Structure 1
Amino acid sequence: MFLHLYNAMVEFLSTNAVLIALLMAIVEYAKRELQKFEWVEGWMITALAFALGFLLAIPEQGFVDIVILEYLVHGVGLGLVATGVYKVGESILE
């Protein structure tokens, strides 16, 4: 089950390179702008990256006939990519 979900996440991420680039650009820009404020902490930017990942993982047809578990896996995958955790984990596995 875990490997099926992991493969679904990898397939989603490999087919949506433009979406990943857009998400990483938005998160990086937000990080640079928000770091000017002293009340912003690192976990807040990570939470923003995951929230944007889940927003961008919403399929075109919306939530009609969607497998919720795959949507959650896609959102987590985008969040991991946006925070750089996916790339670090991928290099460790290699």
Structure 2
Amino acid sequence: MKAAQPATNGDRVGPVIEAARTGLRGAVAMLRDHPDEAAVIALPVLALALATARHHLNLAEQLAVAVVSVRCGELAGAQYRQWKAQPAIPAPRLRRIT
């Protein structure tokens, strides 16, 4: 037996829209709860966007830059979380030289 066909285009895109809304809610919650991590993740994305803004890239190149910048942001966030979880090193003891 065949699966039921969607009646309208809205039925087709409904699950996609709902998944996007859920993802956006998660991103907003992450921004609210961890603004430092959000800044670390956004920095590589913004840097690559600014570096390629003057160039006239075709769609494939724009997509490649977007994928690379998002992946760099994810990796930067992972490294930052690792660094943040490490115990702090003691402050150096400064001595006055007379």
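Values quoted throughout were computed directly from the atomic coordinates according to the rules given, and no laboratory measurement underlies them. The structure presented is a predicted model; accordingly, all values stated were derived computationally and were not measured. Cβ atoms are built from the backbone, for glycine too; each structure is taken alone.
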inquiry  = By the measure relative contact order in percent (Cα under 8 Å, 6 or more apart), tell me the structure among 1, 2 with the highest figure.
reply    = 1
task = Can you spot which of 1, 2 the value 42, 36, 22 was calculated from, given it is Cα extents along the principal axes in Å?
result = 1
note = With Rg and Dmax of the Cα atoms in Å, for residues 22-77 alone computed for every candidate in 1, 2, 12.7, 37 is reproduced by structure 2
inquiry  = Comparing 1, 2, where is mean count of other Cβ atoms within 10 Å over residues 38-45 highest?
reply    = 2
